[in-house]
Structure I
Amino acid sequence: MRINDGISSLSAGTLSQLIKLVSKKSMELSLYIYVYENYCIAYLPWDSSVLWIVTFLGVDFFYYWFHRGSHEINLFWASHQTHHSSEDYNLTTALRQSAIAGPIIALFYLPLALFVPPPVYLVHKQFNLLFQFWIHTELIDNLGPLEYVLNTPSHHRVHHGRNPYCIDRNYAGTLIIWDRMFGTFVKEKPDEVIAYGHVHPINTFNPIFVQTGHLRNLVTRCWNIKGLWNKICVVIKGPGWNPGSPWCGNPEDIPPIESPMKIYDRKVPHWLNVYGVIHYLVLLPMYECLMHNRLTLPGYIIVLDVAFFLLSLSSLGFLFDKKPFAYPIEFLRCTFSAVLLYIFRDNIEQPHNLPSVLISLVIAIYASSAFLLITIHQLHPKEKQTKKVN
């Protein structure tokens, strides 16, 4: 994997979990439980084999329609596009998840609440999700007869492609039979290299834009287009829709794949790639402790922690995008982080269950990083002066 794209994918996955901390309950789960407790039409025993099979098929069936709707309805695509924004295809791509898709997911799975108990539903939803993690790989070519039944890496590579034949195809979660039944299946072409990512690439590693970029474009387009019906169609029809075109847009409007293929990749020094990896790893124990203590921490602490993660991940994105303000922001982040951790180090150990050695190590990393950044930043005025002379 590329370091910049991989960390961008991991950042999106981290944000998709952090957003859940702003409320005590998951909206999706709360709505499912409400429907089950008030409108259930059949109470099946939780250890029934029939219930197990029906739930497995039901979760996968409704996932197909959720996934299809997320591609063919522009409002839903505004959240799901996060997962497709990477121009790489590996296991980190599977973790590039939307932070705002919860309410949409809730709508599609509600029919199961009429007869499937919430614990059984949650177990099968996790099975479905875990299966899909492993199909985000280019290492596996073909699985033989299983290709007719299961959603495989080959089928899912097509789904992530922006080649014309790949658009709006292979929506399956676990079983590819739904695509074969509803006419959305297409086989991978071995003689054509698949280009991944958006039809119009986002060209950034900024996790905030990765999450919200298309939503902003949707609002702008809806505002600028003339006519109330056209504004509604922009929201409810496909991302490629224009007045006079089919529901999901005209396939002829899809840009051809460049040859040689172009991928957004701002070249940065090797030390910056190492720097990005180290600082993402530094965030992991802090993230784990936040998740572990989320039910006992005061609300304002959680909000401040989430804000810190958002700033940290955004700052790494700015560095990989080579933004002119990236170094000053990262310098300030490291400086304030080192100072605050040093001041409150005694208060952090107990409620967060972080050992003092780890806290000291993190403080040292932030302090040394601030010194490194301010030293390197001294070279920037010389670079600007050289460009001006040229």
Structure II
Amino acid sequence: MENVQLNRWRILIAATLINICVGSIYAFSIFALPLSKMLAVSMPEIMMAFTINGAIAPIPAILGGKLVDRGGARIAIFIGGTMFGLGFILTGLATAPWMLYLTYGIISGLGQGVVYAATIGNTIKFFPDKRGLAAGIVTAGYGGGTVIIAPLANAMITHSGVQTTMMILGTSFLIVILAGGLFTQACPAGYIPAGWTPPQTSGLRPVAVNLNWRQMIKQPLFYVIACLFLIGALSGMMVTSNASVIGQTMFGLSASIAALFVSLYSLSNCLGRIFWGAISDKIGHLRCLMMIYLVIATMMLTLALSGSIVGFAIAIIGIGLCFGGTMGVFPSIVGQKFGMKYYGVNYGITFIGYSGAAFFGPRIANSVAAANNGIFTNAFYIALVIALVGFALTFLYKALENGKNPAPAAVETV
């Protein structure tokens, strides 16, 4: 089906702006120290809110994906956006860690997961011809929100305090996300962009592989993809949750300068999604992933060995680019390997890889730092080794990719 009347680029822009708001969760390191001081609790207790936020992500991602697959992308954005904004507002009223876990961890976490699944799942369906680029752009908003939010939040915290700041930001996010939802339109079934012809297979009609989630989880390739997702996101989550703290404790940066480094990391995260997404369209996902894991390992070694601010900046940029690349490439991989018909739910389930990274990444970093007088060096070495494991897993990915195809029942003719 061809739908030349639809303005898919407008939908892409709206989704990107919405993701800038929900991507503000990556600015949590800006709020962490002020919250720790205000509530008079340790950093690990504060960081648990961020861990919960990321760890529950597959649950709302699956729910949001289900709505998208049924044509309810706009409804998903309205529901998720309301929860996300209210979660931030209520976080500003928290007076104990458990309240932080409920508001920022669960309410905002559920909201951002639903919104993210809706924007990603719906938008990619509009771009079967530019899947990697579209995934990169729309997830760039998710990664780039902190570029704006980090310095803004730091200035607001200095002027008005962390609680007022979170309430103001939550209100703003609520307005922007709901407004963006008005410009969202569900992708019609069988959508084909004007002027684009689906690739032919062996001179026959185009063949599409569409696996539902039950069929997908029976494929060994699914588990390799989920593991690769976890490994690719792990180092990014370690740095995301602690960038400001690392800058201040290990490199002697002030809070305001550390906030700028958080923005630098987030800008790299944002650009990495577009860069690696476009690269994957040209050289293939596998080669792209191999490059990403090698760069992660190199940057983690740089971060561990460097004692200079320049070294910190280089590592921050490299890790940010690769974390962004991970988040930008895997949406496209899921669509390519398992099809677009059930994409919303399938990507939500595969998102368990990110969830694992969100759970283990901050915990590894903070546990190692707590055992070493606030120094994260050993955590960087752990991330380096894990990245090399990811590089090795790409060879298993290739072997499975070149092996047995999905069951015939899952193969459909367009």
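Remarks
- Given -25000 for helix-only ellipticity at 222 nm (-39500 (n - 2.57) for each DSSP H run of 4 or more, over all residues; to 500), calculated: source structure among I, II: II
- Origin of the derived value 21.1 (Kirkwood radius over Cα pairs in Å; candidates I, II): II
- Entry that produces 0.75 once FRET efficiency 1/(1 + (r/R0)^6) of positions 19 and 291 (r between Cβ atoms, R0 = 30 Å, to 0.05) is calculated, selected from I, II: II
- Origin of the derived value 2.2 (distance in nm of label points 7 Å out along Cα→Cβ at positions 51 and 99; candidates I, II): II
- Which of I, II yields 2.9 [distance in nm of label points 7 Å out along Cα→Cβ at positions 115 and 235, calculated]: II
- Per Cα Rg over 2.2 N^0.38 Å, for residues 107-266 alone, the highest-valued of structures I, II: II
- Parent structure of the calculated result 18, given that relative contact order in percent (Cα under 8 Å, 6 or more apart) is the read-out and I, II the choices: I
- Label whose coordinates, when distance in nm of label points 7 Å out along Cα→Cβ at positions 67 and 371 is calculated, return 5.1 (choices I, II): I
Computed from the coordinates by the stated procedures, all read-outs in this text should not be read as laboratory data. Quick caveat: nothing in here was measured; it's all calculated off a predicted structure. Cβ atoms are built from the backbone, for glycine too; each structure is taken alone.
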